[in-house]
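Multiple structures are listed underneath, in C-alpha cells.
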Structure 1
Amino acid sequence: MGEISPYQVIKRPVITEKSNIATAENQYTFEVDRRANKTQIREAVERIFSVDVLGVRVINMGPKYGRWGRKRVKRSPAWKKAIVTIAPDQHIEIFEGV
C-alpha cells in the first residue's frame, strides 16, 4: 500500500460483547482496510492512540449471504478485523464506558 495515513488503515472500532470482555486482557478489536498488513496496523494503532502494541492478530471476515427467491445475494461485504494487544499498563480511551 506504500505510504498511507494511519486513519485510512484503521476504519472503526468493533464494539461487541466479546470485544468488550477482551479489553480486560488489553486486547482491542478494529475494522481495518482489507489491504493492510500487520506492520501497518501496528504502526497505525501506535500513532493514533499513543500506546505500545505487543501483538496483532488479523482475521479476514467473509461476506454474509441472504436469499432473494432462489438467488443468493450478498447482504454485507467481506472485511478485515484486527485484534491488537497492547502493554498491560496502558488502555485506549475510545473503548472506555461502552
Structure 2
Amino acid sequence: MTLDTLYTTLSSVYPTAYWSYPEGKAPAMPYMVYFETPSDNFGADNKVYHKRNNVAIELLTKTKDQTAESAVENALDGLELFWNKEETHLDDEDAYEVIYHVEV
C-alpha cells in the first residue's frame, strides 16, 4: 500500500488533501485530509526489519454523518486496511471530525 493508492481511493469518495487545504480553499463538507503519524517499525539486528507507516485520515462533516462514515469505511475495507476510529467536535469550525487510524 502506498500513500498515492490511499489518496486515489479516498479522493474517489470525497475531496481529499494531504495535511491541509490552503487557507480559505477547503471544499464544502464532507471532505478529508490525511497525514502520516509516528511510525511503529519492527526492528531486528539493529535495523528496521518491517516498516509500519501509520496514517491518520480526518473526515470533516457539518453534522454527525453515518452515511459519510460508511462510505469512508467501505473504501478502507476495499483496500483491506485494518482501521480504528475516534470522533470529536471542532468548536472553532462547528464541524464533526472522525479520525481513522490505518497502517500503510
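Values in this text are rule-based calculations from the coordinates and carry no lab data. Bear in mind the structure is a predicted one, so any value in this text is a computation, not a measurement. Cβ atoms are built from the backbone, for glycine too; each structure is taken alone.
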Item to complete: Supply the structure label, taken from 1, 2, corresponding to FRET efficiency 1/(1 + (r/R0)^6) of positions 29 and 69 (r between Cβ atoms, R0 = 35 Å, to 0.05) with the calculated value 0.50.
Response: 1
Discussion item. Can you rank 1, 2 by distance in nm of label points 7 Å out along Cα→Cβ at positions 13 and 45 and just name the one with the largest value?
Written reply: 2
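One of 1, 2 was used to calculate Rg and Dmax of the Cα atoms in Å, giving 15.3, 53; which?
1
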Discussion item. To test your reading of the models, identify which of 1, 2 gives 25 for relative contact order in percent (Cα under 8 Å, 6 or more apart) when calculated.
Written reply: 2
